[in-house]
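Please treat every number below as a calculation from the coordinates, not as lab data. Owing to the predicted nature of the structure, the values given are computational and were not obtained by experimental measurement.
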Structure I
Amino acid sequence: MATRVTLRQVAETAGVSIGTASAVFTEKDWVSEPVKASVVEAARVLGYQPRRRRADAEPPVTDIGFVSWAGEAFSPANPYYARVLHGAQQACAGQGIALTYEVVDPGTGRLPLCVERGQVSGLLVLSYGSDREYLRRIIEAGVACVLLEHTPLDLPVDHVRHDDENGGYLATRHLLELDRPGPVPALITAPENIAPATWRLRGYRRALEEHGLRFDPQYVRYCDFDVPGGHQAMLGLLDLPVPPTSVFCANDESALGALDALRGRGLRVPEDVALVGYDDVPLAEHASPPLTTIAADKELIGAQAVWHLLERLRHPGVASRDTRLAVRLVRRGSTALGPADGDRP
């Protein structure tokens, strides 16, 4: 029996993505005439016959977009962001779906190019917080959305985020259980408009309250969730009349900057100052000392967003969901005076 020629074979022969090849046969108007001619010729040579669909059949999902907001910390060079994008790419590959990436600036008023050109059925939006009106316009353009690491909105969208309040609680509780001398554990975090930072701060405060300790604003410093910001924030904490002996950094990059600042002042970690980060990026395990941190499954959040988006595309009336992925404490040398004992619940 002859093997049926697949759309993937046609796409490979024509030198285009499978999404572009599909767009030719579903008569999308954004495909250029030269590309269309190339795909049609490849199909003729290979003997490809598009499957006929019932009039009421759901169209296939072939292309989705992945967008992030310009000016935020998300970029392919960011160790957290790159893993999220990789998880989304792997999930799309498993479904035979093309994923396009774009950085957008809602302040310009222009929708993502992939939306303006009708190239995608849905969007994954990785953003700390954004203009509700801008997202509403994307939805009204007929494009479904799933928001990652975003404050929940009253829109027909799904949200996928980590349980950052619990993560902040676990990190702070761990420092408190070390029973170090000195003031309350300090916190290096990001401004309150950064949604995950806000939730981690709530967890920090909950752990303090649980231990009967008062929240002290002088031991909370804000930065841009990067290495230089963590370095400067740590120096500010060390210059306090009573400097902290334990510090929770609400992401690993700021924790790496804090480590540099502590070394520059001749302080030892963890003997003089215990330090906890957040995200468990690859560099955390290879820091000196290895960084105790809160592990968040970055690939899973990207993949989960894809799965939610596909479900929403196939069943547009499904109720909005707010999915929070579990996080866990990974105990390493930056808080352990002896050998680290691995993961703790």
Structure II
Amino acid sequence: MVTSASILGCGGKTLSREEKAFFGDVAPWGFILFARNIDTPDQVRRLIDDLRATVDRPDAPVLIDQEGGRVQRLGPPHWRRYPPGRAYGELSANDPLLRREITRLGARLLAYDLAALGINVDCVPVLDVPVDGAHEIIGDRAYARTPEGVALLGRAACEGLIAGGVLPVIKHIPGHGRATADSHLDLPVVDASYEDLDARDFAPFKMLSDMPMAMTAHVVYSAVDPKKPATTSKKAMREVIRGAIGFDGLVMSDDLSMKALGGSFAERARASLAAGCDVVLHCNGDMAEMKQVVAGTRALSGQALRRAKAAMGRIARTPEPFDVKEALARFDAAFEGRWAA
């Protein structure tokens, strides 16, 4: 079966007959889950098994955005709440080692939750560095307001996920922190100089360039390419993401259904892949849109296939030893119970 260079969503908590047939025909590389797909742990496990059965790959990537705070697809009553990134960065200002320890521990707990369901990729960490005046779409999702602080805790989060058998996705490469618009709704344009971008926005991604997967930013950087957002810009991909940042892992687009992008869904997919994305992401489960996306998507092959295999090879088959009760007690003590379930 030829695998499509795509990651797709589904409409609800079970697969329809049409979805099963469609996924079986197009064989997406992976799938992504949202709150609309979530009910109980048993239901989620059945849905994931059914998704993987359509492509006949029991280890197919199943992704989720489980950051904590505003962006948490799994929540009460079956899963605990987790803090946003900023909460980790604000722990004990005089003890950076504690912040790092608790960030890793939080990610390890996330991985424990996700692995129990069969989810093997979490779209975390956010490596964007906010600036004054930027849109709040990033806001408290960021760990800190300095590149060094973001990178320190971002790496801790990656380590916690990987230790628990879940792949991290660094986002939104090469940096969404300066954007003055929400790319879900508009196309942000960042006019900072290349020198400022390189010193601040790109820096955390450079420091985590060894990670297995990254998600692009639907943002125009006028100092790099004044016409196209990074997702569809060959120049941004070649000179910044693969060049200055030095990232050689798998690059996925951010969601193609976001309004920052123009053109048909087939055109968006083609442009993203032509720019250098390895796979494209479409999240909302709309069948008509997915058919267009797939029409503009090629088979996963060549360097993209190599990167996909290398990424999946980073999944720990046996997670590190973990006492979840002890971990939860330590985590809740650090936050003084503010995020206890």
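For which of the structures I, II does the calculation of Rg and Dmax of the Cα atoms in Å return 18.9, 56? The structure behind it is II. Comparing volume of the Cα convex hull per residue in Å³, for residues 164-219 alone across structures I, II, the highest figure is found for II.
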